[in-house]
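Some structures are shown below for you to check.
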Structure 1
Amino acid sequence: MAIDPQFDENREKEGTHKGHDVWGPVEEPEQLGIHGTHVAVDFDVCLADGACLEDCPVDVFEWVDTPDHPESEIKADPVNEAQCIDCMLCVDVCPVDAIDVDASRI
C-alpha cells in the first residue's frame, strides 16, 4: 500500500524524530508511522532498497535503524527535509510508493 498523500489531515502528529514530525499511529516495532512532512516517508511501507538515498541530489535521507520492523530493519529517514528542492526523484524511484513530497506542507 502506498503512502497516504493526505496523511497530515488523516493522521495525528505523534511527536518528532531527528528534527522532523512523526505522524501516527506508532506502535513500535510493528507500526512506525510517517516520518517527515514536506518530504514524508511511510516507515511501514518502506522496504529500504536505497534508491532514494542514491538519487537524491541534496542528501535529504539518512539510514536509521528500525529493529524488528516486519518490512526492514533500516529505513530512509528524511532528516534533512528542509534541504529538499522538490525534484521528485525520490518519489519516482521508490518501488513501493512510500515517499510523498509536497511543498505546500512546509
Structure 2
Amino acid sequence: MAGMMEALNITSLVEVTRAEVDQYAGPSLGAVTIPVFDERQQLYTVIIVPDRPRPFPARVVVMAQVVNDKIVIIEDTTDKPLVDALMQAGVPREKIVLAYAGETAPTENVE
C-alpha cells in the first residue's frame, strides 16, 4: 500500500478530494447541504443553507483545494475531520495541509 501512496499524482489527489468532500453533502435536519465544485481551480466545498426561517446564515461546512501535489483543507467545521477521511482513503498525512489550523499552504502554480 505504501508504494501506491507514493504514486499518488495530481489526478488521483483531485479524485480522492472530490469524492471525500462530496461525502459531507446530503440530508441535514433543518437545512440542506450542497456540494460546490470548481474543477478549473480544483476547489471542492460543501455549504449548508438552513431552512426558512433561517436561524443562521449559509456557511461553509468543508472546503479543500488541490494545490501542486498537496490537498489544502481551507475550512473544516465538522465533527468528522476531512483530514481523517482523506487518510482513511489512502492519502498520506504529508500530502495534506490544514490551512484552517495554521499550517502553511503551498502557493498555487500560475499558468
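Structure values in brief
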| item | result |
| --- | --- |
| Parent structure of the calculated result 0.65, given that FRET efficiency 1/(1 + (r/R0)^6) of positions 10 and 66 (r between Cβ atoms, R0 = 25 Å, to 0.05) is the read-out and 1, 2 the choices | 1 |
| Label whose coordinates, when relative contact order in percent (Cα under 8 Å, 6 or more apart) is calculated, return 21 (choices 1, 2) | 2 |
| At a computed 26, 15, 12 (semi-axes √(5λ) of the Cα gyration tensor in Å), which of 1, 2 | 2 |
| Entry that produces 1.4 once distance in nm of label points 7 Å out along Cα→Cβ at positions 42 and 74 is calculated, selected from 1, 2 | 2 |
| Top of 1, 2 by mean count of other Cβ atoms within 10 Å over residues 34-41, largest first | 1 |
| Structure from which -6000 was derived, helix-only ellipticity at 222 nm (-39500 (n - 2.57) for each DSSP H run of 4 or more, over all residues; to 500), options 1, 2 | 2 |
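Throughout, read-outs are computed from the coordinates displayed, never taken from laboratory work. All of these numbers come straight from a predicted model, not from anything done at the bench. Cβ atoms are built from the backbone, for glycine too; each structure is taken alone.
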